[in-house]
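*Asks:* Pasting the structures here.
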Structure 1
Amino acid sequence: MKIKLFLTIALILLHANLLKSEDFDKELSFYTGTFDVIDKEGDDQTSMFGIEHRNPELFRNTFLGKISPITGGFITGKNSMFFYTGVEANYGLGPIKLKPSFTPGYYESGDGKDLGAALEFKSEIKLDFEIFENSKFGYTYSHISNNDWGSKNPGTDNQSITFSQKF
């Protein structure tokens with residue numbers, strides 16, 4: 001429990017330090033939603049809250065479109081935690097942005113769903129809508145699993161509502 005508290009505080013302090021940046025090119029996203037939306041057993045579905053960091057200066061134009069690094073983490077209502085880092089693509093459709101991403105990370109089940117391994121992979125699709133010049137509101141659907149590398153691989157599907165702000 002102390003390790004979880006430490007990691008949560010460290011993540012918050014990291015992001016608080018990013019807010020002090022004078023270049024205002026950092027983007028933080030806060031999200032909340034449902035962990036394990038398709039819960040076949042009916043005992044693992046719970047709420048989740050998370051935070052993500054993006055640095056638009058690190059975007060790279062590739063043959064797949066604009067790609068950038070993404071880092072974040074979430075905690076569920078049953079004390080499960082997932083910390084991740086990976087890549088996100090960004091496709092603009094006017095004020096709407098389509099953002100698929102892939103992020104490997106560390107998962108700790110806490111009192112929640114056992115996904116079978118500490119190393120898990122999150123694939124995600126996000127739709128963002130620009131509501132103000134530096135603010136976005138969006139919907140996210142993600143799947144987390146270990147690619148059958150763990151003792152079991154039940155996976156989890158999650159959905160959330162996201163608010164993003166550039167600082």
Structure 2
Amino acid sequence: MNEVKVIDNFLKPDEFEKILDVIAHKNFPWFISDMSDYADDNNTQLYHIFYNNNVPNSDYYYKLEPVYKPLNIFSLFKVRAIATMQSNGIDNHYHTDLEFQGSPTTATTAVYYINENDGGTQFEHDGKIIKSVANRMVIFNSNLKHRTVKHTNGVPFRYVLNINYVGVNNDN
């Protein structure tokens with residue numbers, strides 16, 4: 001299935017502001033990685049893993065509940081925040097988020113944009129770029145190859161939440 005769902009104004013304004021305040025707060029604990037898609041790709045980014053391997057991995061996990069609820073999640077694989085830096089001239093590689101062998105075809109990836117910038121997410125199957133618009137949710141089958149389109153100006157970071165799950169109705 002190649003359908004990509006785009007939902008603007010995914011959260012109510014007050015819920016969105018609470019999520020923004022958590023992720024963009026100067027004391028939020030970020031971790032640095034010298035790669036984004038594959039080892040040695042020289043695409044440095046910041047990340048924070050909220051949930052992984054069937055357990056919450058962060059005290060902040062529960063603060064994101066307004067984002068999880070509307071997704072009708074049956075089984076959650078991973079939730080992470082990613083802060084990409086402005087473009088360094090190196091394009092990100094197309095990838096899928098669930099690279100492990102036997103990855104379920106019914107898995108869903110949801111990318112929630114936390115701030116507005118000129119970056120986005122590009123899909124390999126059609127080349128379409130979904131722009132980073134604050135409070136926008138993009139939902140698609142986890143088998144669809146996609147990549148980050150880095151922002152080139154304005155804000156120092158492009159903030160997204162990346163959620164990998166199986167939905168109650170498997171309607172990715």
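*Asks:* 1, 2: which one has distance in nm of label points 7 Å out along Cα→Cβ at positions 134 and 158, as calculated, at 2.7?
*Replies:* So the calculation was done on 1.
*Asks:* If you rank structures 1, 2 by relative contact order in percent (Cα under 8 Å, 6 or more apart), which sits at the top with the largest value?
*Replies:* Checked 1, 2; max of relative contact order in percent (Cα under 8 Å, 6 or more apart) sits with 2.
*Asks:* If distance in nm of label points 7 Å out along Cα→Cβ at positions 94 and 142 is computed to be 2.0, which of 1, 2 is the source? Could the numbers behind the result be given before it?
*Replies:* Values: 1: 2.9; 2: 2.0.
Considering all the candidates, the number was obtained from 2.
*Asks:* Could you tell me which structure in 1, 2 was used to calculate distance in nm of label points 7 Å out along Cα→Cβ at positions 70 and 150 as 3.1? Write out the running numbers ahead of the final one.
*Replies:* Numbers: 1: 2.0; 2: 3.1.
Source structure: 2.
Values in this text are rule-based calculations from the coordinates and carry no lab data. All values derive from a computational prediction rather than experimental measurement. Cβ atoms are built from the backbone, for glycine too; each structure is taken alone.
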